[in-house]
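For reference, the structures are reproduced in the following blocks.
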Structure I
C-alpha cells in the first residue's frame, strides 16, 4: 500500500477524520504495515500494550480467556482500531485479537499514538467518545446478562 492510500484509509476512521492530511501522512509514515493470515494472533490477552492496530483490510476476532476456554466477544472489520485501551490506560491487553481472514493492519506505536493525541486534542476527544460509547454498550450487555441470570436463578428455584 502506498503512503497516500494509507492516509486515505486513516481519513475513513472517525478518530482521525478531523486531522489535516499532512499530519496523517506523518502518522502513516511512522506506522508499520503488518499482514496476518487467518488464525494468526495480533496480540494476546495479558501482553504489554505497546501499539494500536488499524485494520486496513480483512476481519479479526476479539477473544477473552475464560475458565471454559476462549470466548469470542467481538469481530473487528476494516477501519476499526484495536489495542488503544492498553496503551492509553497503560495496562496489559484485555483480550487477544486473532485474524479471522487475511488481514492487513497499520501498527501505530504507543509513542506515535501519544504524539498524535498531544498535537491534536480533537483526537483525544474522539477517543473519549469512542471509549465512553464502548463502556455504555458493555454496561448494557452486563445489565442484560445479569437480568437473564437472575431470571434463570429464580426460575430454577
Structure II
C-alpha cells in the first residue's frame, strides 16, 4: 500500500492512475493470460479488454510484491507476459523481507534492462513515470530480520545494471 500511496502522490495532476489488485490485466500476445498485479499504473486512460470494465490492456508500470509462494510465477510467467505488452515500460519486483526493489525497464531501443535498488537510503528511479521513490518511504514502519551471510540460503542477487532475462 505504501508504494501505491507514494506513486499516487507523485502522479497527482498527471494523466496517470494507480490501481490495486482488483484490476485485472490481460497480458501476453500468445494465448490469453490474465493477472491481478499487486499494483498497476495506467496513463492516458484505461483501455478495457473487449469492453470488460475489470480487465485492462494498457499498463505502463506493474509491481508485484514477492512472497515465497508467488516468486517463480512473478519472475517468470508474469514477467514474460507483461514484457510482451507494447504499452508496458516498467516492471517492479518488490521484496517483502528486506528493502529491495528490482526495476525492469524498457529503454529507448526497446530492450529490457534492470536496476537493482536496495537499502533504506536508496532511491528508485521510475523511468516510465519520470519520478523517483525513496525506499525509506516505501518501507516506512517495517522491520527486517538481519541479513544472513552469503551462502546461508539467501536468494541470488541480480546485477545492479544489465540486460534483463528474456
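Quick notes on this one:
- Relative contact order in percent (Cα under 8 Å, 6 or more apart) from the coordinates reads 27; which among I, II: I
- Of the structures I, II, the one that 100 was derived from, the read-out being volume of the Cα convex hull per residue in Å³, for residues 25-88 alone: I
- Between structures I, II, the calculation of mean count of other Cβ atoms within 10 Å over residues 65-72 yields its largest number for II.
- Once distance in nm of label points 7 Å out along Cα→Cβ at positions 49 and 145 is evaluated on every structure in I, II, the highest one turns out to be II.
- Read-out helix-only ellipticity at 222 nm (-39500 (n - 2.57) for each DSSP H run of 4 or more, over all residues; to 500), computed value -14500, structure in I, II: I
- In this comparison of I, II, the computed figure 2.4 for distance in nm of label points 7 Å out along Cα→Cβ at positions 41 and 137 is attributed to I.
- Structures I, II were compared on mean count of other Cβ atoms within 10 Å over residues 9-16, and the highest value belongs to I.
Read the figures in this text as sums done on the coordinates, not as results from a lab. This structure is a prediction, so every number in the text was calculated from the model and none was measured. Cβ atoms are built from the backbone, for glycine too; each structure is taken alone.
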